[in-house]
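Please find the structures below.
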Structure P
Amino acid sequence: MSDEDGVREASKQFYAGLTQMLDGDLSVMDTIWSHDKTVTAMHPIDGRETGWDAVRNSFLQFSKAASSGSVELTNQLIQVHGDLAYEIGLESGKFSLAGQPITIKQRVTNVYRHEGGAWKMVHHHADLSQSMVDALKALV
């Protein structure tokens, strides 16, 4: 398998994991992400998380407010440079967040690092989604 194919497979796993997370299952996220203290995420709900524990917790908290849906990546472009790779594309999906139906279509950048014989996610960045931010504010 080429490095680009390996990153493409890791990306498929990540988006399958995002969809499973919508129903509270973080098992794929636990597998696809690096557990390093340097991993980062900038979610569409604002903020920045640094370190695996903080990133995982952010997905866990989101999963508690989300349900019933799916997320996918289209218009994917992958670049591989040694042990680092990135992809850009359009993240789209439909799900329920804090009881409100949400539709997303946002630009995304994901960064992967080859470690332990596999491509692991080390950064996820999506455009800010005001509809998601507003839905979560209703919970407070």
Structure Q
Amino acid sequence: MMVTAVVLVRGIQYGVKPDIKTTLKYLRLTRVNHCVVYSDFKKIEKMLQIGKDYATWGEISKETLTALVEARGRLLGDKPIPKDMIKSVVDAIEKGEKPNIKPVFRLHPPRKGFKSKKETYPRGDLGCRGEAMKELLNRMM
């Protein structure tokens, strides 16, 4: 089962419509370069369409999810996840269960930067990017 990763690309500042701001808040995207992982795309598909001008998303494989949890995952006390617990956390995320970790991954800005924060993928970095999400996450970890 594929997992969907969502990254906030643009900041939510003044002048943003309230429904967009609320939708991104429900997706737990409050700061730039924050990433959230969802196992069921159908539940968030319409929410992503509302926030398409501020976020990017795509499917990631189990290997990418494991690397993301290992590199940027945190326990609830803001401590790194132990090596022996990583596999169980990844399995729980894939099944749609709630693991005992923070739901948001704080990422670095991507190496070599974004193409454009105003145009959609492939010309820019907004919207659905499918399998190319793996490359962006690797640049941001």
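Read-outs throughout are calculated quantities, based only on the coordinates presented, and are distinct from any laboratory measurement. Predicted, not measured: the structure shown is a model, and the values here were computed from it. Cβ atoms are built from the backbone, for glycine too; each structure is taken alone.
Observations
- Comparison across structures P, Q (criterion: distance in nm of label points 7 Å out along Cα→Cβ at positions 48 and 72) gives the highest value for P.
- If FRET efficiency 1/(1 + (r/R0)^6) of positions 40 and 80 (r between Cβ atoms, R0 = 25 Å, to 0.05) is computed and equals 0.80, the structure in P, Q: P
- When mean count of other Cβ atoms within 10 Å over residues 16-23 is calculated for each of structures P, Q, structure P gives the greatest result.
- Origin of the value 25, where relative contact order in percent (Cα under 8 Å, 6 or more apart) was derived from one of P, Q: P
- Computing Kirkwood radius over Cα pairs in Å, for residues 64-103 alone across structures P, Q gives 9.9 for structure Q.
- Entry that produces 1.0 once distance in nm of label points 7 Å out along Cα→Cβ at positions 8 and 112 is calculated, selected from P, Q: P
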